[in-house]
Structure P
Amino acid sequence: MNPEQLASKVRTIPDFPKPGIVFRDITTLLQDGEAFSAAIEAMMAPIRAQKPDVIVGIESRGFIFGAPIAHALNIGFVPVRKLGKLPGETITVEYELEYGKNVLELHRDALTPGQRVVIVDDVLATGGTVAGTIRLVEQLGAQVVGISFLAELPALGGRARLPDGIVSAIIPF
């Protein structure tokens, strides 16, 4: 399935979660087994070349894509969660969304210095969430070697906030 076919499986919802925001709802793509499988395969292609030791998935839709990619590559999966969701000792970072601020956390023992990390999430918008995740990964001494998204909203400029040459997105909107 090519990117245009995958894009046709994503529902657009205007004015969600607030007026002026155009939300790309991936649940319609997830409901289609063939499309979901094709999306995972397409996201995995550049990740294989990056030879990661671990996949870091951003809550919550990054879990949907990151866990099966980690499984297919036979590597570990580490969740980055919103504040208060992880039970162990954590590190935190505040980040900006296109419609507010939030805090992310990561277990302090989730990564080791020198580990090669690929960060996975569903949509690259302004880049605030993934920029915060990069800061968490680097605080633990790990190296971000790739960032993979199902979709990207280029008009919001998120890619400019991220390191050059390591970002991949399957569907541009």
Structure Q
Amino acid sequence: MDELKQKIRHVPDFPKPGILFYDITTLLRDPAGFRGALDAMAAPMAGERIDLVAGVESRGFIFAAALAERFGAGFVPIRKPGKLPARSVSVEYTLEYGSGVLQMHEDAVTPGQRVLIVDDLLATGGTARAACDLVTRCGGDVVAAGFLVELTFLNGRDRLRDQRVYSVLAYAD
């Protein structure tokens, strides 16, 4: 996993002063790094029945769509307001540097479908909690929430105590 960590660029003071941004674009441009990240994100779910992989806008889409293909599952986008054309459900959430709203088409998940939530980063857990809430509000069963990077010092798992959570790379500070 150290090889994957070396492919992630750290950008200080982005998107605002005091935030250290973990830029995965440097990992994504490397074919072996991208494949390794997908392999590592898929491994914990081997043998699980997954009907849908829900990706959180925007970097979560990259991993979720690729994982959906690997699992033979559908892909569901979870987006910021105003991006979905049909009726949607919404949830407000907080994150480490503000707040926001996420939406999903109200018919994207049907009752009983098994859904894997995927995003690139778990920080404070607000975005992931919102994604889980959207899926369960529509009757879906969240199988797990998977992340490429976890900032463990922000305790994001605390907001996801009722969910199975896994991450590939952990940063303690």
Structures P, Q compared on distance in nm of label points 7 Å out along Cα→Cβ at positions 120 and 160: the greatest is P
If distance in nm of label points 7 Å out along Cα→Cβ at positions 8 and 128 is calculated for P, Q, the one returning 3.5 is structure P
Highest-scoring structure on distance in nm of label points 7 Å out along Cα→Cβ at positions 24 and 40 (candidates P, Q) is P
If distance in nm of label points 7 Å out along Cα→Cβ at positions 88 and 104 is calculated for P, Q, the one returning 1.3 is structure Q
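Each reported figure results from applying straightforward, stated rules to the coordinates on display, with no laboratory input. Remember, predicted model here, so these are calculated numbers, not experimental data. Cβ atoms are built from the backbone, for glycine too; each structure is taken alone.
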